[in-house]
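Some structures to go through are shown next.
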Structure 1
Amino acid sequence: MNRGTNLPAIGGYNRSVVLDAIRRESAGLSRTEIAGRTGLSPQTVTNVSRRLLEAGLIRESGTVISGPGKPRTMLQLESRGRFAVGVHIDPAVLTFVLLDLVGTVVAHARELTPSASEPDEVVALMARSIDGLVVASGVDRELLLGVGIASPGPVDIGPGLVLDPPMMPLWRHVPLRRALSEATGLPVLLEKDVTACAVAETWLSEGGAGRRTDFAFVYYGTGYGTGLVLGGDVLRGASANAGDSGHVMVDDHGHRCTCGRIGCVGELITPHALVREAVDGGVLVAGDVSDDALAEAARRGDDVDMRRIDEAFGALVGKADAGDAGALAVLHGAGRHLARALVTIVNLLDLDEIVFGGPFWAPLSRHVLEVLPAAVRGDPALIPKHPVRIVESSIGIDVAAVGAACLVLDQTFSPRPSALLIRA
């Protein structure tokens, strides 16, 4: 919990301290409780609360009698006081969400990523989709705080650049933050997709804000990565590109990766990799999918049509659902490969929880989780002696977009001591 200060020159910081305290208690807090938790004087809390009420950011939600004295008036966030937009860019699909102030998804939409993936084309589609989402929701545009983007890495979040993401060969040093801000007229934040997922889990996961402290979010989409949270803080790294765990080696006899090594986990478990394995092993054949999808499975490099891969991936999972032994072997193998990679991460960071999610996770989750927990816990290389909890995200398929919107809420309302620095 961040503590405030009673100096009048930094009322903006104190506003954030009070908002953050209220956010962390869904049942609300009284002014006296806020003062006790934040270290602010009762008079400061009263003044800040009045301004927040006038701004429509909080509301008085009733009174509570607790022992002698006056009943306590409870303060809660005004859920519809402000809104944030979140966008998740995946080479296969674009996801859009509109969140209210407490993190509830008010509206969401999806669009297929244009096959050519020209940045200008994608930005124009994003701007139209955001406008349509806001109009359909009936939300006053004046209440929008901004847009958060969850993008495949690597990114350079300082100038807001998407550098050279896999499966998007035309995206090289794209000034995405500036382009989308100019197209929408809204402030825009950019974050790596796996980091956005971790942010979503810390803000909105079961148990409330701040309850999860040391975990990895396993992102399974067109690619694979891990968002990391240590001590309750999202780990971004020196260049905000932490979590690129696809090159952990798990199989001495696996495919040669684009990096030149043999057996990188990302080369073995992504939808494209599983489809290729299924085609090579005769699990998927002509008649299961289109000839175009079969041909696409054999391709290598970034220039892959993810719509064809999605078709073949759906067919593979469908065969596993029907009990096909070959399809089950492919998905169970992915679970064991993934388990070996996760043991390395758990050992390195001493994590006690692994959370799974992402746009391609749900279809194959049942089959992967049939083998993965036992493979993690029974791995002789596992060092920590405490239990490692393995769960699926309760946020759902939109988790990266939700996390992107949470970034806007966090940037706007979370206390930041750097805001107190005096600048010339």
Structure 2
Amino acid sequence: MDIDIAIVGAGAAGIGAARRLSGSGLKVTMIEAAPRIGGRAWTLDIAGIPLDMGCAWLHSASRNVWTGLAETAGVKIDRKPSGWAVQYQDLGFTPAEQREASASFERWTETLLTAPPASDIAAEALEPGNEWNNHIRTKVGYISGGVLEEMSAKDYATYEAASTDENWRLPGGYGALITSHLPEGTRLRLSTPVQSISLTGGGAALETSAGTLRAKAVILTVSTAMLAGETIKLPAGLAPWREAAANLPLGRDEKAILEVVKNGPFAPETHLFGNPRDLKSVSYNIRPMGYPTIECYLGNDSAAIVAEEGPAAAFAHAIDGLTRLFGAQARDCVRPLITTGWTRTTHIGGSYSYAKPGQAGARRTLARPFENRLFFAGEATSPLDYTTAHGAYESGMRAAGEALATLRPQPSL
């Protein structure tokens, strides 16, 4: 089958590309390895409860493109401030400790912004001997999924400077909003992994599990783990792009979601850090938007439990943390519902990207077109809003615009 543009990946970036190309008159086909669209945006409905397994917050909400798309579509937005900064009833974390920990995190962030370490290693901005260094590491684990010794200070600071404190939610699910915006009539091939891409005289040939697809241009929106790995065989000339992807690894972030099965100590819309001094501490979002669930956020060290020990161990770890805070009665009030497994998802390989020390510029490298036939999108290619669904969407729009300009060059004046 010969087409004009193939979009590889049906996540937020792929959907952004498809929307940019909609109405262009070009023959466009979207190819997705998974049996569903959305990528790392996935709302799973269980017994009428929409659970966001991936992205869940409209970060930098007032300037987030998905906010405007939700408003246009009449989708309800919950604009209440998040409860992240408040430890419910100060359980396990005294007010004085909270102030000290928060001030330590703010000083660390300010150092990255104003006096970053010459090594560009984020860990070197920590204050030696500060008792809240583990808390900082754990919080960054929730945010970026990476280890501070392996993380670019400049890259983290660039995102921090661009982001805002507006974080809103969608009662119907962020993933549901994103997938609802795939343009009608998009030619879509699900459960069709791309095995290799090679350049041809007229464009590119994509070998897939369902046969060969030939296109004049390809928009690649797959994760950096896929670009850097061996899952998709790519042209030899893409070595700089593959190296850039390897310098933008995916962090480890998972969720273990508990169902609240009977009345207990869990107040709606509250938040708790399990143990603020423990690198494996869990962040608990309790009964979000009134739903009978507890979202247990696992970052880096705690997320490793899912990949290395399995969901049962992750649930046990999360529930043990709750009982330390609320007492033994909490154990009888919840039951395991579902965990994510992004690190072990073969066509994704992790949560979202962070840059290695000295490699913040890899994002620009990865975003460059290759021979005007391969174009790159995805959150890792966003100049400011990496790790986000809105950064991914805008990168897809940008890559599609580049492909259009190549296939339909403007006449010179």
Structure 3
Amino acid sequence: MAGTASQPVRDGAKAARAVWSRDFALFFTARAVARLGDTMLPVALAAGLLQHGYGAGAVGLAMASTAAAFAGLVVFGGVLADRFSTRRLMIGADLVRLGTQALAAVLFSGHVVLWQICAIGFANGVASAVFQPGVASTVPRLAADIQGANGAIRVAESAAQLAGPAVAGLLVGFASPGGVFAAHATTYAVSAGCLLLLRLPPLPPGSRAASGHGTRAFRADLVQGWREFLARRWLWSVIAVWCVYMIAVWGPTVPLVATEVVREHGPRAYGLVNSALGAGTVVGGLLALRLRPLRMLRAGAIALAGFAAFPASVGAGLGVPAMAAGAAVAGAGMSFWGVMWATSVQTQVPPDVLNRIHAYDVAGSLAMMPVGQALAGPAAAALGAGHVLLGAGAISFFVCASLLLIPAVRGLVRVEPAAAGSRGTPAATAPSSARKC
């Protein structure tokens, strides 16, 4: 009996060792602090632009400028990450974003010109495109339990999302939008400091980044990454469906929810609703730490259906408590899906092409988001913001049903990290049929 009772304790300690180390803790802190700043940004943009006489269309354009630069250039960032040190690239990107957000803080403290804010957003998006690809390959290098590591990061980022909008609302209320941008710049300084102290284990001797850029052309690396992407039916099928999601759901939801809630209830109410979204994502991340479904994408798609509650509750004109409840349900579903998706990519794709595959994944996922954000204002003017948001909620169900109808997606079987690592380079060139895709 004593041995049986102590087994869960030993299992828990073993799982913790598979995730936590000094270096993972530094990476964990960098991601959490940067996410804290990122979740403050929509509040600052919406409140700052509205305060200077701009409307929903301007908020959408400002957000779209960052998203367009990121989605358009992240594939090039993936090639750079497979050729050079991902840690140095991420530190450099953080320092650039430290500068862009500090400049935004100065501008929002005085006269605001929309094109300047869009230009700053574009530069910020370029830096993010260099930063993001390295995240995918860093997690497997720091933790043996990849799903556990992704779940822990998701919980930390979710907790930051819980606190960030509320802090931003207070800063806007008691200081100014410029103060929020100054705080955002500080979070990138902290992230860069953590990454500077990070010691990544060496890459396998045959990897491209371990041996430098080699003799192959930059274009050849792009083409190889694209071929590897197309070889995985489950991967490109999800991205194709996600393009619809970005245009019709996520793209318009972010700026329209921000402007509608700020206009009707004030920036503090928007901070509360966004914090509820963060609380939901904490719950989703905790569930992802405990649940280990055999078919991860199928489970994630079912959970993702809950996102519909967020735009629908705002579009229906419900009160702040109801909108907060809808945001919490949406956050839980999105968070669980995010862990299932990230873990699937990191365990199904060989390490030597992971950064490029992740870059194509991110680019495809976000390519249509700036379109949705830019169209949010005109669509709201023509149809009404409430109708656009209700439509976004309905389309959320269509997206989840589409994912479940694709055999390669719903039937993808999880791969444990040890098995993923044992496949090595040969798996990179294996046809999709040989990979149960």
Inset, instruction - For the read-out volume of the Cα convex hull per residue in Å³, a value of 141 was computed from one structure; give its label from 1, 2, 3. - result: 3
Legend entry - Source structure (of 1, 2, 3) for distance in nm of label points 7 Å out along Cα→Cβ at positions 61 and 285, computed value 6.0: 1
Legend entry - Identity of the structure behind 14.6 (criterion: mean count of other Cβ atoms within 10 Å over residues 77-84, calculated), options 1, 2, 3: 2
Legend entry - Origin of the derived value -9500 (helix-only ellipticity at 222 nm (-39500 (n - 2.57) for each DSSP H run of 4 or more, over all residues; to 500); candidates 1, 2, 3): 2
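Read-outs: derived from the displayed coordinates by stated rules, not from any lab. The structure displayed is predicted, hence computed values, not measured ones. Cβ atoms are built from the backbone, for glycine too; each structure is taken alone.
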